[in-house]
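Q: Below are structures written as structure tokens.
Read the figures in this text as sums done on the coordinates, not as results from a lab. It should be emphasised that the depicted structure is a prediction, and the values quoted were computed from it without experimental measurement. Cβ atoms are built from the backbone, for glycine too; each structure is taken alone.
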Structure 1
Amino acid sequence: MKKMILTAASLAAMTSVAHAQSSITLFGTLDTGVAFFSNEHGAQGSGNTFQLTSGNESGNRWGLRGSEDLGAGLSAVFKLESGFNINSGALGQGQRIFGRTAMVGLSSTTYGSVTLGRQYDPLVDLLQPLTDDDTFGSAFATPGDIDNYDDSYRTSNSVKYASPDYAGFQWSSMYAFGGVPGSPGAGQTYAVAAVYNHGPFGFGVGYFHANSNNGSAATFDGLNPNADSFAIDSPAINGGFVSANSTQIIRAVGDYAFGPLTAGLAYSNVAYNDYATAEGRDNTTRFNTGQIFLNYQVTPAVVLGAGYNYTKGSGNDVTASYNQISVGANYSLSKRTDLYALAGYQKASGETISASTGETVMAVASMGDFGNDASTDKQAMAMVGIRHRF
């Protein structure tokens, strides 16, 4: 009897240890605000609007992430993350249950991690922390998020490797299977990025390439012309190019902290290849973007920021350009809750491709990554909001 009691006690202790070595965390972000947009285009008319806007500094989400210690520095990891509109309760990312992230894999403290599923690409993972996106979000994003600065788009069917941190240097690569019978390259996506952080200085570069199958079967969300499946952030800015047979993104970012001041620079080149227009296919357009931002940590609870963005299109009679100024302020009530105020102005000029007709039309403004396309070449925005993270 004593042996049986001891055995039961030993098993209970082993089970307790096993549970202690595994973890599952519920997490999420709730972000909404009251906003003003000028000259907004609407189905029933156009003009100035006041509205509740969802996910202004951070996309609304909830999810589960977990790990299991397998020993010798190896762990099984997973993450399920669902996006939604807090003001309506509607699912985001094309009505996907776990549209933001759905992945599982292995992580080693020595060799890095390999994960499979629907994921962010390496440029988002490594370069975004060097931008002002984590601080002020959509207000400082590239117009229409054309270079995925604001991580609007994910990649399905992907396998991703992320290296350990080697004294500030880290790199990551990803490949996504198109899965088109007889056409291995159709729909595939691949990317690689590297970053180096040393003290107050950080610098990163990345390359991203995605194929579709003449406008369908893409693993990358940003190459999907079917609005029922996935809504493009700004039809006015990049809606005319989502039928492209391929797109590529080249990005370089850097920041430097001078005490309470942080300054950052970024450059991106986006190419849309072989997209459909009123005259047919075999068209290429590029967008070059330069960005700068400056943040000042006034107190541990208050940060102020200002940024400027210039985006210029070229190729296939596209001459559109977008000048954008953004300002923001955050006040932290706690580690998890903050209040914010954001404002911005954008001026568009030149011509671009219409999302509905494929013809050349005058470019209109669309401030940041809010997707509230203007009816003219100018748009102003101002908002106040609250964000809570759990």
Structure 2
Amino acid sequence: MTIKSLITATAIGALGALALPTAHAQAEGLKVGMITTLSGGGAGLGIDVRDGFMLAVNQAGRSDLEVVIEDDQRKPDIAVQLADKMIQSEKVDVLTGIIWSNLAMAVVPAATAQGKFYLSPNAGPSQLAGRGCHQNYFNVAWQNDNLHEAAGAYANSAELKNSFILAPNYPAGKDALTGYKRFYEGALAGEVYTKLGQTDYAAEIAQIRASGADSVFFFLPGGMGISFLKQYADSGVDLPVVGPAFSFDQGILQAVGDAALGVKNTSQWNKDIDTAANAAFVASFQEAYGRLPSLYASQGFDTANLLISAMDKADVKDADAFRAALKAADFTSVRGAFAFGDNNHPIQDIYVREVIKEGDVYTNKIVATGLSNHADAYAADCKM
């Protein structure tokens, strides 16, 4: 399914604001296969990645870049089928788009083993940063632990000494709690793994209430975070909450409302990063889609611009040259300073944000830098 047919089929009104390029890659051009979540509980994340990516593609106006987009429905088996089709039938050169780490683990190793490049705009499982790293795999977002590491560092600075921590039982959830514990110096009042996709958190909130905790750290992306925050606010439990941006990002905040105000969360991006590139991105995204960009949209935008920067330097058919062009990361990131470490994962600043309200819109503002020039903990295990 090409961009043009996808938009027609799904009738997403916001995309109508973009004059998207017709998919007509030239023989010497590059073809991208985007597999992301466009339906179900995690659809907002995939839609934002897609919209950010396509905004950058549209702005570049490249006639030699074709994008094929498919919905993985947040199912690993569907993602694998789509990847196989894109590689074997669509003959894509580059794959991207996956939100969820369990889907990334099902798709990325096989894709890179077949000589394809994979640019991750979100999922960053530890397995692919360490011993499972690959020269054709580049993560443009973060390694899964990173934002949680910054949350642990913030908890120390806020003198939180007895956290109750919880996350879904899947690779990114395990990386989340590992990352928090790596930097957090206090005790743990409890540690719980919830079911992926869970919506009822009465049992977990009862555990928090009885635990003696002085704070709560949680990683529950998408609809899971919305459900938890609403139930937590209604429960009467009045402990400070800390989390990564995934649980307090732009789309989630509008659904949660006042229950999120004042919460501190960590992110490598926010709309108030004071650079010309970021200001232009925020303005153009709002103009194109009628909403503020999220963290996920910023990652999609950066991923496309990284790809386009490599296209300016090398032909994708020359794998060594194209790989070197990606590694150079010669693009202007909306998050500010950006570079790849030895394992093709970002080295970047991670900020502490606070949830605020601007008019009728819930959003975040940066209040501190949590970790500066931060790399991930697994690079030493990568033997590229």
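Q: Quick check: 86, 59, 42 is what I get for Cα extents along the principal axes in Å, calculated from one of 1, 2. Which structure matches?
A: 1
Q: Determine which structure produced the value -12000 for helix-only ellipticity at 222 nm (-39500 (n - 2.57) for each DSSP H run of 4 or more, over all residues; to 500), calculated from the coordinates; the candidates are 1, 2.
A: Here the read-out was taken from 2.
Q: Where does the value 20.2 come from, among 1, 2, when mean count of other Cβ atoms within 10 Å over residues 155-162 is the thing being computed?
A: So the calculation was done on 1.
Q: Out of 1, 2, which structure matches 62, 21, 15 when Cα extents along the principal axes in Å, for residues 35-114 alone is calculated?
A: Among 1, 2, the structure yielding 62, 21, 15 for Cα extents along the principal axes in Å, for residues 35-114 alone is 1.
Q: Follow-up question, since we're still on this one. Output the label of whichever structure in 1, 2 has the greatest value of FRET efficiency 1/(1 + (r/R0)^6) of positions 67 and 291 (r between Cβ atoms, R0 = 35 Å, to 0.05).
A: 2
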